[in-house]
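Just below sit the structures, each encoded as C-alpha cells.
No lab work stands behind these numbers, since they all come straight from the coordinates. Only a predicted model underlies this, so the values are computations on that prediction, with no experimental measurement involved. Cβ atoms are built from the backbone, for glycine too; each structure is taken alone.
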Structure I
Amino acid sequence: MLYKKGTQDYTLDECVNVKVRLTDGMGFSESPWGKQHQGRSEVVLQNHALAFTPYPSWGVVLPSTSLNFLAMLEAGELTLHPEAWEQYIEQSVIDETGAYLHPVDEDTEEEA
C-alpha cells in the first residue's frame, strides 16, 4: 500500500463529525466516523474502517461520505490528511515517499 500526502489546508479541529457509508457493492456496508470541513465533499476517516490497509486507516481522505471502497483497494494507494501524514512519519509507519515501513509493536517486538 502506498500513501500520498493530501493537500488539505484545514485542520481536523475545524471539521464536524459525520457518518460515512462504505460499501463493497455486494451487500457489505459499514458506517465509520469521519471529519468533514464545511463546504467540502471529502471526508477524513477517524477510525480504522478500512480492513485492507496494513495500518489503521485514521486520517485517510475519502472523496465523499458514501462510496464503494473496492476501487481504493484496487488502486493500492491512499491519501492521508496532512496531520495524519506527519503522525504516520513520526511513528515510523511510512517514510517520506509514502512507503509502508511495517512498524514494530514495542511491547511484543512483533510487526503490527
Structure II
Amino acid sequence: MDLRQWLLITLSHHHNKETTMGLMACLEFTHLHEEHAIVAFATGREPHASAIREAYCRVLVDHGGVLRSNCSTYYFSIVGEGEQQRCDDLIRHYDWLARVANRRDQLATAR
C-alpha cells in the first residue's frame, strides 16, 4: 500500500527502526471505497490510538497534513473526543523539544 510506505518513511525520520516498525504494526487501515477514504480505528486500544496520534502529528508537522505520492494524495485528519487537543499538545511538545535541542546545539557551538 502506497500510504503505508509513506508513513513508514515519515516515522523513520523520527524513530529508530524498532520503534517505527512497532508503530506501523499498530496501524490497521480500512479502505472505505464509497467515501474515498482510508481510515484507521483505535476503539479502546491505547497502543493503536497512540500510533495513530503519532502518525497524524508527524504528517501534520512534516508535510502540512498532506502526503503526496505518484499514485495518490492523502489528506489527514483525526476524529474523536479530545483527540485534536491531544494532538495539538503533542505537536507543542515536539516544538519545545526541537527548541531545546537547537539551544543545546547553539551553546555547544559557542564553547
Entry that produces 1.0 once distance in nm of label points 7 Å out along Cα→Cβ at positions 61 and 93 is calculated, selected from I, II: II
Structures I, II, by distance in nm of label points 7 Å out along Cα→Cβ at positions 45 and 69: label with the highest value: II
Comparison of I, II - label where distance in nm of label points 7 Å out along Cα→Cβ at positions 37 and 85 is highest: II
Value 15.7, 60, calculated as Rg and Dmax of the Cα atoms in Å, assigned to which of I, II: II
Among I, II, which structure scores highest (criterion: relative contact order in percent (Cα under 8 Å, 6 or more apart)): I
Which of I, II yields -20000 [helix-only ellipticity at 222 nm (-39500 (n - 2.57) for each DSSP H run of 4 or more, over all residues; to 500), calculated]: II
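With FRET efficiency 1/(1 + (r/R0)^6) of positions 21 and 101 (r between Cβ atoms, R0 = 35 Å, to 0.05) coming out at 0.90, pick the structure among I, II it was computed from. Can you show the working numbers first?
On the way: I: 0.65; II: 0.90.
Matching structure: II.
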